[in-house]
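Enquirer: Down below are the structures I want you to see.
Derivation of every value follows stated rules applied to the coordinates shown; laboratory data play no part. No experiment lies behind these values; they were computed from the predicted model shown. Cβ atoms are built from the backbone, for glycine too; each structure is taken alone.
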Structure P
Amino acid sequence: MITTLLLTVAAGVGAGMLGALLGLGGGLFLVPLLNLGFGLPFAVARTLSLITVIGTSASVSVRSTTRRLINRRLALILAVPSVAASLAATYALRAGLVSDAAAKNVFGIAAMAAAIIMLSRLDKRNVRPPTPDHLGPLGGHFHDDDTGADVSYQVRRMPVAVTSAFGAGVVSTLAGLGGGLLVVPSINSWCGVPMRVAAATSAFLIGVTAFPPVIANYKLGLLQAPELAAASLLGVLAGSRLGLMLSGRLPVRVIKLIMAGILGLVGAEYLFFQ
């Protein structure tokens, strides 16, 4: 049991680090560990993972370095389709309309698709010199650690962002993943949002999206092994601090490569080796 708890803490560290660096929840580490490593049913692993997603979101979003990057107006707009999709997917699970096998496929497909999107935009940046005009109602400014300069950005193609948020709500609920799996690559690649801003905004958004399925799964009796949830949350606290330390030191290109690599490996595991 001690070994199990220590491994879960380690997975929580990875979850918190990913949350700080990439705006992802802990599901990429925690779901495979609990399901494939510890043999817990996928539905139970998904529920415990969503608790960690909420913890990751809270831990990362309150940090001062993250708060400066969060685009709150964009996050609030995206929260509407994301939560709506989460509620719809929660109803589908409670009604028995989605099997564990289908949920695993959703997990794998979403991870692989996000990896491909991220690699397709590996060397492209969305920042420009600071220009207070013509940024639109959702544009913003921030200090870019890569260049050491103040830069600005403009949010484009909002229908794409809204669609990705809706998909994120579905994926978060069915697979136990933070919705950042879809939101970050989509708004970074197609909507003009810089990587660091996309990650910070997603870190705020994923916690809101995870609440409805956690409550529903609790009522279904799927909140088992709460000691594992507590262990993962302890790891999240340490991991988020480590991720924030690394975030300002790693180039954006390296962050994108890390994200694509992890997404690809986990997606392949669930699609081809199950």
Structure Q
Amino acid sequence: MEILTAITILIVAVMDYPLGWLLALPRDLAIVIIAIGTSLLLTLVRKWTTNQDQLRRSKGDLRRLKQLLLGRKAMKDKAGAARIRTSLGMVNAIRLKAEGKPLLWSLLPIILLAVWAVERLDYFPPRVGEELTVQAYYDAASIEQLTHLVPPEGFERCSDAICFIEKDPIPGPDGKHNGLAAWVLRPTAPVAADILIRHRGETAVHPVRAGGRTYAPRIGVGSGNRILATETVLRQAKFLGIVPGVPALALPPWLIAYLIIVIPFVPILRRTLRVY
């Protein structure tokens, strides 16, 4: 898990160089640019990695063979229709084989883009002056005990630093209810720092950034024992404010909007740029 986290951090840091400027734009516009850029990339990769002359001719062959097949069916010529179907299968096999290279060459940049977008586009970073909720999750044995949050410089508390751990109304994956505590902070200036959450001699460190273009990871690992995890509650980005995600499939709203744009734009660009 630590190796995966390190790789993710590295990919995001590298991808910030070509894509970081998008974070200065309205989130909807950034998603549109990324989606259209992906469509253009897929189109150009297909043009560069396939035999376009062969694909152009095979497309014409398919159209002609389908016309001939209709004619044979109208004449009730079963043997002739069977021969044409065999030819159709051969042409389709050639076209299907050509799909491999574009897919392979597109895979790496799409994976890099996806990793970056998950870490940069899924939520809005906290703003200066806006309230920010920080939560911590505890084992069930900690319910009704005290816990303590230490805010860093640049934050003011909007709730008590010391509070009781309550029963989490939402059960965990094992069906049991763990403990939950929440605090409300307000950043007073742009800041990137660590929030400390303490409970029974344990300390969990939760990074937070506010007032900038990016946000720190929402979920923290906790202390490894009684403090199970930490979380900052951020506002999730929805395209046009209405496009939902699909939580059951772990698809965030930005990804749904991205697919809605990419799927029709690929054939549009292929037709416009005469890519077969």
Structure R
Amino acid sequence: MSGERGTIYVEDAEVISHIAHPASQFVLRLHAPRCAASALPGSFVHVRCDPALPMRRPYSIMRANPREGWIELLYKIVGAGSRALSQRRSRERVNVMGPIGHPFETTRSRPRPLLIGGGVGIPPMIFLAERLAAEPGWQPLVLMGSEVPFPFALERGAMPVPGMPETATAAIGLLEEWRVPSRLASGAGQRDCYRGFVTDLARAWLATLDERSRSEVEIYACGPMAMLAATARLAREFDLPCQVALEELMACATGGCAGCAVRVQTPDGPAMKKVCVEGPVFDAAQVF
């Protein structure tokens, strides 16, 4: 079955693959052709994790292939919903509603996007990196931070990143395939990763850029609220535009319940905005 609400579709998506990673992390690939056809970096889906659970859960889209009709989600078990979802097997059906939300907006005058992802905020950065890699003219750099093992095959970064601390040599294999340089940070002492916060790694790199190079950078970020606040401070420090994708608890995900509303600054003063439909991507200066 499938239904439609504007450009938000409801699909009984078939599980194509469901791969477990350390620290209760999973990558779920679903055949959801309508969602895949219109998904954009920053958008998400609202998932019915199990027929016995009435409330859906929001998950950022990590990848989408319109031609083959699939989307991928990266999630971590944190409660009953994600635990139930982790039990779904190939060929089973998972009801998804999406794509939902206002995506990231890239600017050609800023051809050096700096993508910063932390923990469960990694998926939108992978999605954005893949789309940028498919278009000529972009020079993205992806920085990821995690306190648990990264749910990707890692390798030593083959593409040099001038100005990057020598201790940061680990890269995500998938991004290497796309010819997108990446470097990783972790306070847990993961091998070949920068030891510390991913925002500190970003600051160390930005500080090495000359004025002209820095004027070509725009920051895109998703992760825990504390990380996003630190990213907003970093953007102010270097006078850079910055977009952040917020993650909030949601009931309806269509703007009806206002349970995900956050306070933002607008030209007319403070206002409450719904993360599900007016976000999840916002200008960092409006939120922090």
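Enquirer: Can you tell which of P, Q, R yields 2.6 when distance in nm of label points 7 Å out along Cα→Cβ at positions 107 and 243 is derived from it?
Expert: Source structure for this number: Q.
Enquirer: Okay, moving on. When mean count of other Cβ atoms within 10 Å over residues 171-178 is compared over structures P, Q, R, which one is greatest? Intermediate results must be reported in sequence, preceding the final value.
Expert: Details: P: 31.0; Q: 10.6; R: 18.4.
With respect to mean count of other Cβ atoms within 10 Å over residues 171-178, the highest-scoring structure among P, Q, R is P.
Enquirer: Now for a different question. When relative contact order in percent (Cα under 8 Å, 6 or more apart) is calculated for each of the structures P, Q, R, which structure yields the highest value? Before the final figure, lay out each step's value.
Expert: Working: P: 39; Q: 22; R: 16.
Once relative contact order in percent (Cα under 8 Å, 6 or more apart) is worked out for each structure, P has the highest.
Enquirer: Hey, another quick one. Here helix-only ellipticity at 222 nm (-39500 (n - 2.57) for each DSSP H run of 4 or more, over all residues; to 500) has been calculated and equals -15500, so which of P, Q, R was it run on? If you can, show how the numbers build up before the last one.
Expert: Working: P: -23500; Q: -15500; R: -5500.
So the calculation was done on Q.
Enquirer: Tell me which of P, Q, R gives 54, 48, 35 when you compute Cα extents along the principal axes in Å.
Expert: Going through each structure in turn, the value belongs to R.
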